[in-house]
Structure I
Amino acid sequence: MRSLPTPTPRTLALWVGGALLMTLGVALGNQDVVWPALFLVLLPLLALLTVLVLRPHFTVERTITPPVVGAGEPATVHTVARVTRPSPAGTVVAEDDPGHRLGTPHHARLEASRAGQATGTTYPIRGRHRGRYTLDGFRIRFSDLLGFWVHTVRLPQPTPFVVTPAVVPLPPARASAYGATGETPIPQTAISGPDDAMVREYQPRDDVRRIHWPSTARSGTLMVRREEAAWDPTAWVMLDSRAGVHDEERGERPTFEWLVSAVASVGLRLLADGYTVTLVDASGTRHDVAADRPAARAEWLDPLVDVQVSAALDLHEATVRMAQATSEHLFVALVGLLDRGTADLLAATTASRQRRLVLVVAPRPAARPAFEDGRAILVDHGWTVHEVSVDADLAGVWESASGGVA
């Protein structure tokens, strides 16, 4: 709905004075008093007409650099207001309000004396909470030359802005991934024979037809040919999005937000290490990102911008998805609450050669016995379990934990 001009205290005072003077003139029967009083009443109305008819017109361009940031990182908003119809309205004040979650309103004075005149202004914003935002709060405020009216006009110019989860740079894992054949990456273990064949040491159940005799004779150890395609690492990252395990505090769920940030950081680390990474949440929603995709980073972070807690009561749907993994895949589970039931579900996904890591939020004292029961079950099934707090140094936790799944 289009806004209307607002009278200033000067207008109200003039109307009150004019009304009193007119009443006095009528009561005294003095026409010389009535006419000035009528002029005082009508003058603000004439000023109102000029505000409505002669108001300036602007076009607005707004850009945000960068348009996507991590939670807590700054960005810069640059707006340019250009006059398309000048006005003698005098001073024009612009206000751009990014919203309380991004910053405070920014004010600037605009020149409106001639068409084509442009005024640029820049101000910072900071997204402290992940999400998708739209900046569309640009307004101009101007008055008539006598200061009787103030008119505020909103100029629609929606500009999207995305805040991803906070990402913590993580060190590389101490050991590289195993591929579909269980072989270590070629650059670390292979050697070249005279015919440049890529070889490795013989392992039980290797096909004898792959034995590379020249390398065997030269090294004194039985060597077999290997294919460059052997390294095709895949990792599964599970996010515990159960609403029941994340307590709400002042409209936020600190443990859930910490897990989302950890998932974002771990996933990017694994992508950088060459893994194809699959994200699964408690409701079983799956999202796959290949490391060789040009926009792998953006593809991994994008669903985490919108992810919310789910109504799932357990991790059954997530573990059903994870059970699709082959025996050489890496598992990283980020869990909000560990007990015997959760541990049994995770343990049921275990295959003989999988490498498995659980980062679980430290339990409250009352939940400690159930946590220890769950930890024992997972350890018995070959999982590495690390207890973390929401204020823990994720990089340090990852450096310590990743060595346990080598």
Structure II
Amino acid sequence: MSEANHTTRSTTREILRDPVIQRLTIARSFVSLANGMLPVALSFTILELLHSATDLGLILGAETLTMVLAILFAGVLADRVPRKWLLVASDGLFGVSMLASGILAVFAIKQLLYYALAAVLIGFADALFVPAFEGWAQQVIPPDKRQQASAVRSVYRNLGSIAGPFLAALLVATISAPWALAVAGLFPLVGGVIFMKMPSGSNAKVLTTSLLSELRSGWGAFRSRTWIWTIDLQFAIWHVVIWAPLMVLGPVLAEHYYHGATSWALIWAGVGIGGVAGGVIAFKYHPRFPVRTGTIAMVALMPVMVLLAFHANIWLTSTAAILGGAGLEFFGALWSYSFQTHVPSNVISKVASFDFLASVGFLPIGLALAVPLSRLVSVEGVFLIGAGYLLISAFIVLLVPSVRQLPRTPPTDTSE
């Protein structure tokens, strides 16, 4: 027993001391902090400057729509040029866009078009990051460290989601919302500079095929992997009946049945704390069938959906949010590991772009349908539908053999 524990501790220490993982953690922590600051800083900046929730919605919509439209192109690009530099460009574009928006607002520039263009650039930066990161991580991080690296990523992302809003709110209260947005823009620039020192990998190709041919290649690789598109189909509906209602209708419940923004922030803090816990669990626990285990873990979101529907005590609901956040991030770490392990390096970025489009592309539809659906079945009814979907969808996707039986390593890998 003591020998096994010593081996585990040594492995953990070795991973945490890995220079690539250390530098990755530092670089992405800066970006995660900016991501956490952005919703608060941007929302209060636009509302303070333009006095219009409609304009804020247009700006947020421009970001999301750009990301969805650009993701396939970004996937092809990430399989043809060095991914490291796409990631650096993504951080730079993200930071410059926020910094420029903040400076414009500091000088009271009120043209909506400028802020919408900045949102488009942020959406494009997001699109560049998603497929490039999966391919880069596959090339640079050794297979035996991938799950731990994904777990560490979950931890710093969720720490950013907790610290970012707090820092942004502090800057809004003590200085101003535009300055909070400008300061937030500095963090991705720092992260990008640090990331420039990371290893590159080698994926650049001679451009001998057309964009359409590359898209066909990516689609074929995506379609041939049933376990990927099955989970993507589950998450396409998940974003409509769970994530979109949480974003749109959750604040409505908080306003009417809890203590408004304070209560809603407490619930989301619970999700963030749970996300950190989920990352820690994923760092330590390596299941034999990661996608199966992660799918089961996603059901942990069910209690918080039910408690919100019944307007349960805020502390009980926040505790359930911790459980839900842990399940969500535990799944995310296992999914990222499985993706990097089972998808070939020559198509991984293109497959990642189809994966993202298929699973997240329906989110704008969910955001648009959340309020009309609540008028049909009530806000509480929407949350109960989401809770039921978590359980039923997990059962259905686990009936698919490739989801249930996907091994930790490919069959050709004899290392385990």
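Out of I, II, which one gives 4.1 for distance in nm of label points 7 Å out along Cα→Cβ at positions 94 and 254 as computed from the coordinates? It was calculated from structure I. helix-only ellipticity at 222 nm (-39500 (n - 2.57) for each DSSP H run of 4 or more, over all residues; to 500) computed as -9500: which structure among I, II? Structure of origin is I. In this comparison of I, II, the computed figure 25 for relative contact order in percent (Cα under 8 Å, 6 or more apart) is attributed to II.
When semi-axes √(5λ) of the Cα gyration tensor in Å, for residues 126-277 alone is calculated, the result is 35, 24, 16; to which of the structures I, II does this value belong? Label of the originating structure: II.
A value of 21, 15, 10 was computed for semi-axes √(5λ) of the Cα gyration tensor in Å, for residues 302-357 alone; which of I, II is the source structure? Label of the originating structure: I. Thinking of I, II, which structure, once Rg/Rh (Cα atoms, Kirkwood Rh) is computed, gives back 0.95? The structure behind it is II.
In this comparison of I, II, the computed figure 67 for percent of Cα pairs over 20 Å apart, for residues 62-221 alone is attributed to I.
A short reminder: the numbers here are calculations on the coordinates, not readings from a lab. Every value quoted in this text rests on a predicted model; they were computed, and no experiment measured them. Cβ atoms are built from the backbone, for glycine too; each structure is taken alone.
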